[in-house]
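> Once you scroll down, you'll see the structures, which are given as structure tokens.
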Structure 1
Amino acid sequence: MRTTLSYKQKQLPRLSMQTWLPLLQCSLNDLEKHLQVITNENPCIDMKSGFEESNAQAGGTSAYGAFQNYVSNASSEQIEWLSIASTSLYEKLDDQIVAPLFPTPISQKIARQIIYYINDEGYFEGSVEEVAEQCDTDPHTVERVRQRFAHLEPSGVGAVDYKESFLFQLGDYDLDDELSILLGAMILQFDKMEKFINHPRLADAKHILQHLKNPPALEYMEPETQITPDLFVEFVGSELNIRINHAFYPDLQVNMIDKYDNFAKQKFKEARELVKLLDLRKATLYNIALVLIEKQYAFFMGGELKPLRLQDVADELGFNESTISRAISDKYIQTERGLLAFKEFFSNSIGEVSTSEIKHFLQRLVSSEEKENPFSDKDLHETIEERFGVKMVRRLIAKYRQELDIPSYKERQFLYKLELI
């Protein structure tokens, strides 16, 4: 049975929409920070972190630790990067701006100005003309200094793109002339690598290419933010059960302050309202998840997602479509099929078929194709139209491939040939 919402849509105008809408839209990771701003301005509210509350109840086991045991997106490589990158990328580079590579004050000034335009990935995204003007020199001199970054660590840093970064990184290897020329040509013609398939040194070149880094400052980049699910949907026996992730919700306590004047009464009223709105947020997400289970039951049973619009859920719950859109923004559900964003359950359609189902079929087609004769976009287009009985333009296949990170026909053909070496 669907949980009854604390407030109906028609009652919400009596509440503070200025408080409600940001609270609904806020991600679970940012919720505590958002509430802290509100509670700092209201002496009638005491807030205890959800982590602290769960830690006390669990006798010292943090909610975050308990959640990580359930699901984790952090890889061992990311943890290793954290320990490696105790020195930032920019500190690492600045320490290397010394003789003999940069022997003069002007070369060091130019190099440090170049560092200013290096992004978090390690690529130079400025212009030599701009650096030249700032350092009162000419672009040719700036470019000569930038080329010396090929000798800095991390290898490949300061390049303008991945091709130049790869060329910089080749300096770390002891290459004979033939292999050096081959690798340079392969990198510069990366989109036409099939032309090198019969080169006698291809196996050696492949070995080197597999060890080049992209982006060059990979070990210095911050790991992706841990995603925290708002809800868990899991089987309990033969039934699907929805569980709110209460552990990450702060505990709000409402207290009346000593003096009882209009200010105190107003803050007390706002504090009680905030607690109700926080409960309403939970109930709203819970009810959206219930509708998703009803509409996408086949998916939770191992099938495909069906076409579903925001308006369908809004009509079911009696909310505006914009409210549903805010509610699902940056929200996630942990399912037995993985961690999914709420928005992934809403799929457009071609005819009666969801684009999600077409994409999954496309992925399965490519994963099972013959490596000696991979599918072209024309083959994929015709197969999908025949399988689902729909008409679609061929450029959609290229669009779906890109969204699924599937290489083009020629790129897959080359990669398959490399595997056979």
Structure 2
Amino acid sequence: MRKFFILSLMAVSTLAMAHDGFMKQEPDSAQKDSGFIFTTIDSVGITPIKDQNRSGTCWCFSTIGFLESEIMRMQKGKQFDLSEMFVVSHTMVDRAEYVVRMYQNAQFAAGGSAYDVIYCLKHYGMVPQEAMPGIQYGWSAKDSLPVHSELDAVAGGYVRALTRSIKKLSPVWKKGLQAVYDTYLGKCPETFTYEGKEYTPRTFADKVLKLNADDYISITSYTHHPYSYEEGHPRFVFEVPDNWRMDQMYNVPMEDMMRIIDNALKNGFTLAWGADVSEDGFTRNGIAVCPDADNGADLTGSDMAHWLGLSASQKKEELTKRPLPEIEVTQEMRQQAYDNWENTDDHGMQIFGIAHDQNGKKYYMIKNSWGTARYKYKGVWYASETFMKYKTNDILVHKDALPKDIRKKLGL
């Protein structure tokens, strides 16, 4: 989950905290003369947008944001700023151990899944950002954003050396790798003080955050395994490289997956979202759509000769700068895109709301982790319902967010 970027002309929206603690987004009336115009229909509380910067840690930022929203939901709007790098450190050392045990027949990379964060919560606890800021390598006080190119190279080289050059491992190899992460990210604290009281990561998660890792489930929608409604087929391990912990997901039809998303948002839950963002329709400026590119000239009202003369980037801009008809997504299309490696586990984000454009078309409001300064909607993306159907790989959600009939069929 590490791909990014693109472009479009659209209306600016502002993020403001509503009286109930929820983040609301409304269209900027001064920009209603062109592009997309969005009106918020439902919006659930989110914490401030962060910037993963030059690190492949979207899976962590998005799921930490999801958990922070869960705390807001359960603790009457109380906000926490949790440490992403506490999770990254534990996860990457665990992943290295897995790769070593697999004789390098597994991928050691910076990417991960939402389940990695839930696993960390369950097995290691959690800490606030102040207890582990996670940056030990800056050249100045201004270096406050993650830059993991050197860390990834050093840790990756260490693991490759173990699996390619060493015939018999020593019992301290894991300590050496942990030292690498400790050097770059800081040591994971065994104890720390928060609001005048001392905690361990475990007691902080249990007594302060009050999160139960077993309440969260992963859901996907593909046909190469039976749906989880069928007897004897409750869950399956979703086969993507970053699901190295072998998280077992509930498999439901596409329409039920969409019902789960809608029901969650309607009832005050957010979702952690694993999606493919490699297509042209996922733009750098906050739009995610699936326009019918094969009929681009007709959709944009262009002369065919003119359309064929445009570059790929120019065509992309024309197709994503205003609302246009989109493709019709089927379950079979989702499966084909997965099977031919078109839909891959690119990027993790957080779904937190629903909006309509000026034509009444439905979009989902997405909290990204690329910061706010460079993007049209200050770090929020608007993903069309079509994009959500086609490009969603998996979602992580509290089991109580599911519609009652789906919970019953899944035995939850």
Structure 3
Amino acid sequence: MKLGINGLGRIGKLTLWHHVARKHFNEIVVNLGRTVGTSFTDLAEYIEKDSTYGWLQVWLYGHRAKRVIENLDEKEGTMYIDGVKVKFLMTDRNPKDIKWREEGVRIVVDCTGKFRDPTVGGEDPKGALRGHLLAGAEKVILSAPFKIKNKEKSMPEDAVTLVYGINEETYQPEKHHLISSASCTTTCLAYMMKPLIEYFGAERILSASMVTVHATTASQSILDRVPKEGEKDLRRARSVFNNIILTSTGAADALALVIPEMKKIGFMAESVRVPLTTGSLIILTVNIQDESIENHINRDLINQIYKEAAETKYKGYLLFSMEQNVSTDIIGYPKAAAIIEGRETHTRTATARVDLNKVCGVSAEGGGSSSNSGSAYVEIPITQVVVYGWYDNELASYTHLMGDLTVYIAEKMI
């Protein structure tokens, strides 16, 4: 089976690296929609070198490796990368016009970040994700969360959001043709929340919030610039090199699509961008209704939950560490959706006093204790848990897992 990749930016390029190394697909077709540099050699050089992960051949085979890109044929638009034939299309940018059918491509990963709305028809002149289906693809994987612009529209039945290792079993080959691989932050967060939900149950988790300290992305500005017309977030127009920038994240909405139990939990998600090329951190805070003050949830229990999950059900994707890590330590770590920093797990248990007269739909008559004012109340032990989770937001945490998802879907097509 041939794999199609649309776009060769950060995630597109690393998706190509992943599948060249994996060799599940016998040929890869990459759509660029334009020419690159002054020659075909310039494109090969872009693929071969990376400012974050180094040389492709060194990443594949170590420091003794020889160059792995060869047999460049500019006329045919092909080259062999570590023995895998890769063909490049350079004429069409609208998905409906890309020659997937002619190239025999049945599954496409769209890495442009431009076509995220699954409700837009494939014939749209500005381009749409569904255009890939019109062009001959049978399955389209989006390397980003879906984003429906018209809020009056709902998610189409043939679209689904999946994080490999968490909910890929909900995929229905005969029904789902547009698949979102969520985001790097949602992927890490899913592996941080799922073990807690499985252990305590969603009903005991009263609320949760997260802040991601996130590395730079290509949507940010290198230097300060004039905001674009209609641009609401002025901070995105500020220099990424010189600033910590407050921004937003759609991780909360996407997580509910991946873990339905999250709909029962009050959840907030925030994001802070920092001047790093990759290597990000989620700080997760969870409030859990405890059993008692005397025998409360503690740090050792939380760490044990993650340690067991990392050794059993989520082995290979969730890692538990008692080392003292910094962000560069997790760059390129194989398939690590989340690395729990066990040394920094914290818990605090206290009693929350709830006035029953102020609880909607609850009568205080004959129940609870009485204060001097005559109000009835109950005391509930609540433990606040803080967990830190590292993730390589480009290659290791995200692209590798999306690669596993791509192979999983491809195997269902055979």
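Rule-based calculations on the coordinates, nothing more; no lab input. Computed from a predicted model, the values in this text were never measured in an experiment.
> A value of 1.03 was derived for Rg/Rh (Cα atoms, Kirkwood Rh); which structure in 1, 2, 3 was it taken from?
3
> Which of 1, 2, 3 yields 14 for relative contact order in percent (Cα under 8 Å, 6 or more apart), as computed?
Of the options listed, only 3 reproduces it.
> Ok, one more. Kindly point out which one of 1, 2, 3 the value -15000 was derived from, the read-out being helix-only ellipticity at 222 nm (-39500 (n - 2.57) for each DSSP H run of 4 or more, over all residues; to 500).
Clearly, the read-out refers to 1.
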